[in-house]
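Derivation of every value follows stated rules applied to the coordinates shown; laboratory data play no part. These numbers were taken from a predicted model, which means no experiment stands behind them. Cβ atoms are built from the backbone, for glycine too; each structure is taken alone.
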Structure P
Amino acid sequence: MHVTQPAATKILLDIEDIFEARLFERLPREMRPNELGLFALRWAAATLAGQRQFVDEFNALRQGGHGHLAVGAISGSASKLLAPAVREMLRRRPLLVLRLYEQSSDQLIAWLAERRIDLVIGRLTDRTQRAQVQYEPLTGEPLWVVAGPGHPLRGAPALDLAQLASCPWILYPPLTALRRICDEIFGAADSTPRAGSVETTSFLFAFELLQGSEMLSLQPAALVGKYVDKGLLIRLPVEIPERMPDYGLVTRLGEEPAPLARELMALLRGLAGAAPVLA
């Protein structure tokens with residue numbers, strides 16, 4: 001920062017005078033933010049992120065471009081709705097710089113609050129989030145049990161989850177919406193996976209594991225449907241009594257999304273209305 005230690009200390013003291021509160025605990029060899037300091041730092045980081053986004057978009061527009069847009073999406077929506085929406089956005093705005101982040105909904109909503117992204121296509125994973133963000137549902141997701149094309153159960157008649165409990169499973173991590181649904185489904189069947197399991201949010205990694213093993217996985221139909229159609233995965237005949245909760249558009253509460261985000265949201269609404277429902 002090219003400032004001396006006394007100057008840095010004076011700056012921090014001036015900031016605390018402005019807030020009329022102590023923000024840092026003075027320790028022998030360091031200064032550590034207290035509860036108020038951590039709160040202030042979190043808001044400062046979000047404000048700086050918003051300023052950087054403003055500068056990037058302003059410069060892009062000034063130079064004749066079409067701005068920047070950062071979007072976070074869960075896997076199912078990315079394959080079903082977001083890809084065609086992005087293709088249309090780029091057709092309309094060839095110079096648009098669009099950053100796409102694929103992650104679990106809880107992580108994406110945290111990034112939305114920090115202003116690292118402008119829009120989330122995901123689902124609410126906690127009731128408390130309804131007081132923090134604006135949510136608009138798009139569509140629901142049926143769930144399929146899938147396996148690799150060479151799985152021993154290929155061609156089996158109707159199965160139930162109790163019969164599959166002894167198989168190794170690829171599961172989503174705890175606290176994710178899909179994992180909670182999975183646990184509820186097994187609980188309703190009075191069963192639970194008894195063999196080894198792998199927990200991951202990466203569908204690409206899960207797909208590779210399914211290809212070369214006898215593992216099973218519970219996945220959104222929108223995500224795995226095209227792989228089943230191409231013979232890269234098989235869908236086992238298991239009746240699943242639950243659907244994933246709807247996913248939708250998540251924006252910051254009480255704040256109008258940026259024009260680019262609103263344009264993408266309109267495309268996603270149209271695609272969700274036209275999308276066929278998988279059984």
Structure Q
Amino acid sequence: MTTGKQDTGRVIRICPIPAFNDNYIWLIEDGVHAAVVDPGQAQPVLDVLKQTKLSLVAILLTHHHHDHVGGVVEILQKHPALVYGPAFEVLPVCDFMLGQGDCVTIDKLGLCLNVLDVPGHTAGHIAYTGLVDTDSGTQPVLFCGDTLFVGGCGRLFEGTPAQMLSSLDQLAALPSETAVYCAHEYTLANLRFAKEADPNNHDLAAFEKACQAKRAANEPTVPSTIGTERRCNPFLRSRDPEVAESVKRWANKSLQTPVEIFGALREWKNGF
């Protein structure tokens with residue numbers, strides 16, 4: 001959980017709302033107002049809003065897949081709110097169509113989030129990043145949908161390896177302390193693959209043990225941080241010589257460019 005204070009003194013909380021089998025819908029709230037990110041299922045959101053009596057003011061969408069947008073219409077029927085989403089994808093509702101360089105300002109939550117184009121998983125996928133003021137300082141946050149996962153990345157359903165590599169490079173350039181709020185609890189499966197691609201990574205081995213302990217306690221492994229992902233995620237480390245050699249051995253062919261190596265790494269994970 002990330003907590004922060006607005007100028008009003010209220011505390012901002014970012015909490016997961018579990019949905020389907022392994023989705024996380026992210027709830028951003030201050031005790032009065034709320035926003036949700038990628039509500040693929042309505043009922044879990046409606047239940048939380050009823051229990052907490054929060055006033056929904058915004059819905060943020062990262063891409064068009066049903067498990068991220070399927071609950072939007074039903075939620076709006078009971079809780080009218082503004083919907084923000086990618087400009088180049090077909091969405092059930094979208095009041096503000098966004099792309100690289102745009103800014104989402106949610107005054108009632110004191111939030112300002114910058115928009116990044118991160119195609120690869122889908123052609124028009126976007127992410128949201130910004131700062132949350134906390135008691136201990138300023139916390140950068142990232143809502144990245146299915147582009148970056150803890151220990152992994154999204155499948156290339158519509159984009160190319162070159163697009164996804166570029167998107168991940170953009171996310172990897174964010175401050176190391178950035179909290180990574182991805183949309184699925186895929187971590188343990190991702191880390192099992194990561195060990196195959198990066199077997200001598202001691203940071204990865206320690207991180208896997210910590211994540212296993214969280215899941216054993218029924219706690220989410222999300223958020224991670226950009227710094228942790230740089231150290232442990234093979235898809236952010238595909239240019240690392242050891243990861244690249246692992247990929248070449250698996251592919252059993254010459255791979256010359258970073259894009260070729262990344263593409264083969266993603267193919268390896270697809271069948272793992």
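Side notes on the structure shown:
- Comparison across structures P, Q (criterion: relative contact order in percent (Cα under 8 Å, 6 or more apart)) gives the highest value for P.
- Highest-scoring entry among P, Q, by Rg/Rh (Cα atoms, Kirkwood Rh), is P.
- Test item: distance in nm of label points 7 Å out along Cα→Cβ at positions 13 and 253 calculated as 4.0, pick one of P, Q: P
- Comparison of P, Q - label where distance in nm of label points 7 Å out along Cα→Cβ at positions 93 and 165 is highest: P
- Of the structures P, Q, the one that -10000 was derived from, the read-out being helix-only ellipticity at 222 nm (-39500 (n - 2.57) for each DSSP H run of 4 or more, over all residues; to 500): Q
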